[in-house]
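Multiple structures are listed underneath, in structure tokens.
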Structure I
Amino acid sequence: MTDLDVPRARADLVTVRSALLAAAEAEAAACVAEAERASDVVLGRAQVQANQIHREAEAAGRADAELRNAIERRQARRQARRTELATQRAIYDELHRRVRDALARLVVESDLRTRLAARARRVLGAEAALVDVPGDGLVGRAGEKYLDLGLDAMTARAIEGLGERVRELWEA
């Protein structure tokens, strides 16, 4: 048996230990470098993906805003049209009221009743049955023929006779 040279064994162990430590440090540095490269790749991909998501979200937001604006514009146009039609209706109703009131005064204050009866006989024939509607004109019937000379019917015909001139009331 040989005697162990302890100082030399210690020196050899220090050398082995230093070599192992250096190898471990080199391997650790390589692992860290590889991890950093992999991390950079992952972060780069994540940034590209985040940028794409951001662009898509912006585009979707713009599209949503454009859609909302289009809907609001359409609603505003519809409301404007409703207002326009309501105004036209109010003007038409006022015209109808004034024409009817004027005809009602004529029925009461003039010989319009006599003229209406003559008209009914001209249209329906001399044998026409005439029914006087007090304060409202008259109606005539001869067989299947019927002639309404009441205030509402005469008012409607008078306004209809104005034709396109009625539009001038709300286009002015």
Structure II
Amino acid sequence: MDITELILVDHDRQRRGFALSDEAQGAKADNETVQAIWDGLAVLLDAHADAEEKFFYPRLLDLGKEGDDETEDAIGDHNDIRDAVRAAGTHRAGSQVWWSCVADARTANSDHMGEEERGALADIRRGAPLALRRQLGLEFAAYEASRAGGQHIDRSDKDPDIYIEDHG
């Protein structure tokens, strides 16, 4: 599969994960259930950002100035998402402050997905050959699968300018 398709599949999984957390909150699910749902979503969010930064955004930078601007925004968005995920991890699942951190993660992620779907994904489809997108898709999928248990994910925030300098 093309990397842009896989990213869209992940976006759907992320949206569904947040919807499931809504249902858990509405049903007043116990904290153990809420934590389990969040843990799976948090790993997906972190692994997805890590994989995009390894495979997708370096290729977007190959497309030129517009790729630089979109990559700068995306790396900043990933930092916001990671920060909110980390913040949730410092609070008791189900607490009011924890739900606030989950809401922050959702807002940052929703903003990022919208921007990415309107810009970066379309740019890659227009500018990168299908064979390259498919090869990147295989690498992206294997990388994410190897991190599905939460291990070996780079959860560090990145300076967008340094990222662009290192990968551009």
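Laboratory data are not the source of any read-out in this text; all were calculated from the coordinates shown. What you see is a predicted model; the values in this text were computed from it and never measured. Cβ atoms are built from the backbone, for glycine too; each structure is taken alone.
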Calculated from one of I, II, distance in nm of label points 7 Å out along Cα→Cβ at positions 8 and 48 reads 1.5, and the structure in question is II
Assuming 48, 30, 28 is Cα extents along the principal axes in Å as calculated from a single structure, say which of I, II it is. II
Ranked by FRET efficiency 1/(1 + (r/R0)^6) of positions 32 and 96 (r between Cβ atoms, R0 = 35 Å, to 0.05), which of I, II sits at the highest value? II
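Can you spot which of I, II the value 3.7 was calculated from, given it is distance in nm of label points 7 Å out along Cα→Cβ at positions 24 and 72?
II
Could you tell me which structure in I, II was used to calculate helix-only ellipticity at 222 nm (-39500 (n - 2.57) for each DSSP H run of 4 or more, over all residues; to 500) as -28000?
Answer for the origin of the read-out: I.
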From I, II, which structure was relative contact order in percent (Cα under 8 Å, 6 or more apart) = 14 calculated on? I
Can you rank I, II by mean count of other Cβ atoms within 10 Å over residues 104-111 and just name the one with the largest value? II
